[in-house]
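FYI, it's all coordinate maths here, none of it is from the lab. No experiment lies behind these values; they were computed from the predicted model shown. Cβ atoms are built from the backbone, for glycine too; each structure is taken alone.
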Structure 1
Amino acid sequence: MVGGGPGAFIGPVHRMAAELDGEIELVAGAFSQSAERSRAAGEMYRIDPDRAYADYRTMLEAERKRDDAIDFVAIVTPNYLHLPVAEAAFRAGFPVMSDKPATATYAEVLSLEQIVNEARLPYGLTHTYAGYALVREAREICASGELGTIRKVAVEYLQGWLSRPIEMSGQKQAAWRANPALNGPGGCIGDIGVHAFHLMEYVTGLHATALQATLLSVVAERRVDDDCTALVELDNGAQAVLMTSQIASGEGNGLRLRAYGEAGSLEWRQEDPNRLRLRWLDGPEEIRHASGSYLSDGARAVTRLPGGHPEGYLEAFAVLYREWAGVLRAWKSGAANPIPETLPGLNAAVRGMRFIERAIESSRQKSWVRF
């Protein structure tokens, strides 16, 4: 693992998720740019002190020489380090599982794409919400044509934690996200907007062809956007509305997707993840529950517990790591293209960064732009 030192949020989440199914174990890391803090994180994670490295380049060089070397690198740093760490890992011969967004800028993700293609090593991207069983069910429903042609999509991701300028008070998670040098030029749009965009395309199977976005920095003196509204044209002619905000006071992690077809619609909410609502033009409302025996094979395959036992964020995250473990086994056995369609990878990385770049450009021009 690179990143995930003391005070980190997503690093410990990656560790818990990766180890949940007993297929992956954290054994080494460069957890901080401070050697002392990296050692402290190594103690926290209970790994061999000799494998809590002072920096990621030292880690990669040392690990490639070991008989029991790491199998892959998980990148859980602020965005500006995603590309250099990934490049170094691939050059050292290690596959990469990265937190999102893939890089800090669109230009960087194009470099990453070239590096991955040259290295011919697996690359995964942790768009967490793709791991929920009922997101998989919603994806199957859209692909089956059960709703008919999709006519309208609405996706929103609302948080309130940045309603005040807490980055000015030293709050670690806010400080780097509000710093363009560490985060990249997209604030809210890059932190959670890219999740909403990925969920929209992942579930519906449709792709953006054009968009018109307005990005705002609502909190005074904030250097990145904290609120975004976008209209998105999809490749079947339908339109989507995408709304994300981190200044929506009172909201927690309000990710919600609705897709409206000719015959009916579906709705999934991340804060109520074990229920998928279906509403039919000529029929009663239907609620599908996680663990239901009537769910698709894909949804049941990523469910661990009997009905009525809620599964949430960590379990969804763990689904991606379980699939990633399968990818690495297949790759080691010589499979040519071992990454399943359900696991976000390089295509999601490029499209996500393109969305951020296009949204910023649209807002700057105050006009529609081609995707």
Structure 2
Amino acid sequence: MILQQLTILNYKNIASAELDFSPKINCFIGDNGEGKTNLLDAIYFLSLCRSSLTSVDSACIRHDEEMAFLQGRYVHEDSTDEEISLGLRRGHKKQLKRNKKSYPRLADHIGLIPVVMVSPEDGQLIGGGSEERRRFMDVVISQFDHRYLDALMAYNRALQQRNALLKQEDASPDEVMLGLWEEEMARHGEVVFRARDTYINEFTPLFEQFYSKVSSSREHVGLAYVSHCQRGPLLDVIRQGRSRDIIMGYSLHGIHKDDLVMTLGDYPIRREGSQGQNKTYLIALKLAQFDFLRRTGSQTTPLLLLDDIFDKLDASRVEQIVRLVASERFGQIFITDTNRDHLDSILAASQSDYRLFHVNGGEVSL
């Protein structure tokens, strides 16, 4: 998939922009806070129907404006064109259209334009709570398996209903209704568990290969998926904890508690990793994510968004990353940096078509 043109109106600090892109490498150079990340976020939003930085859509609308608009013109590997447009208006639901036709459900769009973003926010994968690591799995699997996305949404609806019953203070929760929502959680949760388990088993060797390339085989890394489903049938696990859930007022067991144990050597990387090792780990995760998506789903090469990824990496690791992303296995790439030297190194190594944009105060120029 190639993004040929991007139109932006009132998105974050970008008042207006209409950009034509190279089919290979596109670089955004500028100081921090000028709007480089917002450009990548606009591309991300058009792919996944949400911002990479906030769950509040209205926060993406420029200050003192009532609406924002994004439009992307794409071309598939078979040369067919695609137009995706997104409208955001304060107090209204977002409107997403494909070739000027609205989607019945936003979920139907996920996977059409696969995307992988590497950014400083990825540090939460290591240092943050388990919800960050579940989101890491969800974002990838949802882009190639719509059954997974439907099961995840159905599970979350059932979880919300069960939690609402558990939070009732004026009476004991209705056991019949609890049982019905527990059955829904278990039915859909088992689907989610099997997909996550299969994904991590297939993904981990790929991740280890990328880490070895970026780090020149200096360390060994691993991933281990942990889920309550591993204890036995999920319905049994949920029901065994019902009495405690009633006391606590929320559900303590289920796939909403799943986690990924990320290791460096034989220890959790959150305890052992240096800044450079952590960043290498995260970049390897995302590059492996890209390669996995490229091989699965719609067989469409994802867009790769690299936001300020070279900070805190030694020269050797930067060189390895540059060689990787400049290779033919990667398609269209969007890169931000404050350091022109990094970008010049990538462009020299790739010997590919490129465009270099300057970003200053939300204004974008060649």
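As an exercise: FRET efficiency 1/(1 + (r/R0)^6) of positions 212 and 332 (r between Cβ atoms, R0 = 41 Å, to 0.05), calculated from one structure in 1, 2, equals 0.35. Which structure is it?
Working: 1: 0.35; 2: 0.95.
Considering all the candidates, the number was obtained from 1.
Which structure, out of 1, 2, was helix-only ellipticity at 222 nm (-39500 (n - 2.57) for each DSSP H run of 4 or more, over all residues; to 500) derived from, given a value of -13500? Working shown, then result.
Working: 1: -10500; 2: -13500.
Computed on structure 2.
Identify the structure, out of 1, 2, from whose coordinates mean count of other Cβ atoms within 10 Å over residues 260-267 was calculated to give 18.9.
On the way: 1: 18.9; 2: 15.8.
It traces back to 1.
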Checklist entry - In terms of FRET efficiency 1/(1 + (r/R0)^6) of positions 84 and 316 (r between Cβ atoms, R0 = 30 Å, to 0.05), which of structures 1, 2 is highest? => result 1
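Of the structures labelled 1, 2, one was used to calculate P(r) over Cα pairs in 20 Å bins from 0, in percent, giving 29, 59, 12, 0. Name it.
On the way: 1: 29, 59, 12, 0; 2: 27, 55, 17, 0.
The structure behind it is 1.
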Checklist entry - Where does the value -0.88 come from, among 1, 2, when log10 I(q)/I(0) by the Debye sum over Cα atoms at q = 0.21 Å⁻¹, for residues 228-299 alone is the thing being computed? => result 2
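If FRET efficiency 1/(1 + (r/R0)^6) of positions 36 and 140 (r between Cβ atoms, R0 = 41 Å, to 0.05) is computed to be 0.25, which of 1, 2 is the source? The partial results should precede the final answer.
Numbers: 1: 0.25; 2: 0.95.
Label of the source structure: 1.
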Next on the checklist: Out of 1, 2, which has the highest value for relative contact order in percent (Cα under 8 Å, 6 or more apart)?
Outcome noted: 2
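Computing distance in nm of label points 7 Å out along Cα→Cβ at positions 100 and 220 for each of 1, 2, which one ends up highest? Spell out each step's value before the answer.
Working: 1: 3.5; 2: 6.0.
Largest one: structure 2.
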Checklist outcome for this item: Note: distance in nm of label points 7 Å out along Cα→Cβ at positions 12 and 116 at 2.1, derived from one of structures 1, 2, originates from structure 2
